[in-house]
Structure 1
Amino acid sequence: MPKLDVKFQTTHLKIGLKNLPAYIDEDLPNRIKASECLWQLDGEEITVTLIKAIKAETWLSAFKGHDNLNAIQKEEMQKKMLLERFQEEHGGFDFSDAEINGNVPDPRTFLGGIK
């Protein structure tokens, strides 16, 4: 079985089979913590987990130069990150059914920002 070659760099991701051209060789839109990123092979499916360098930063696309999220998708992503932040900061509460209405604030800076 061929071996996978996965390389995480601060602003780049490369995935392929060793000694062959990479299947994915793309710049990332924002920085990651390369040493904390993970990949896992399950059968024929690979799962890649990127750890953002700046927590709760909204990425508009997975790779630089690819299609960006539209305004509605961006707002939904920010809602999700804001609820995740609330859950992390207030572990005793359940925010799974919470809804956010109106303008969605930036999850990084809302109410004093991430601690």
Structure 2
Amino acid sequence: MKFRRGIKRVGGTQTLSDIFPEVVKEYKLEQAFTIESLALKWNEIVGEIIGTHSMPDRLFKGILFISVDHPVYSNEIMLMKNLIIRNIEEKFCRGVVKSIKTEVKNLNW
């Protein structure tokens, strides 16, 4: 987002919806918004039981890191890997998540 001081405005007031994509891109917030969107729909993507024991943690170079609270759920997620990626592509857009990795840790709700 470029601030133009001392230059006369050409178009007038801009709406937030017009400048929001520019702000997101400038501050590199795309991945943060993607993770939050995934977290909101997580139970729909993986199911109620696995959704209560896991949560999307971060996205790095197309790899979605999922935090789980027990190794059993980590194994279940890895067995459902292709289904989870397909569900993410249906609910969001293609190519966001290419692979999935899990990490067992204490989940802070």
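From which structure (1, 2) was helix-only ellipticity at 222 nm (-39500 (n - 2.57) for each DSSP H run of 4 or more, over all residues; to 500) calculated, if the value obtained is -13500? So the calculation was done on 2. Taking mean count of other Cβ atoms within 10 Å over residues 28-35 from the coordinates of each of 1, 2, which one would give 13.0? Clearly, the read-out refers to 2.
Taking relative contact order in percent (Cα under 8 Å, 6 or more apart) as the criterion, the highest value among 1, 2 goes to 2. Looking at structures 1, 2, which one was Cα Rg over 2.2 N^0.38 Å calculated from, given that it came out as 1.27? Working through the options, I get structure 1. Source structure of the calculated read-out (mean count of other Cβ atoms within 10 Å over residues 44-51, 11.4) within 1, 2: 1.
One of 1, 2 was used to compute distance in nm of label points 7 Å out along Cα→Cβ at positions 20 and 92, and the result was 5.5. Which label is that? Label of the originating structure: 1.
No value in this document is a laboratory result; all are computed from the given coordinates. Source: prediction; values computed, not measured. Cβ atoms are built from the backbone, for glycine too; each structure is taken alone.
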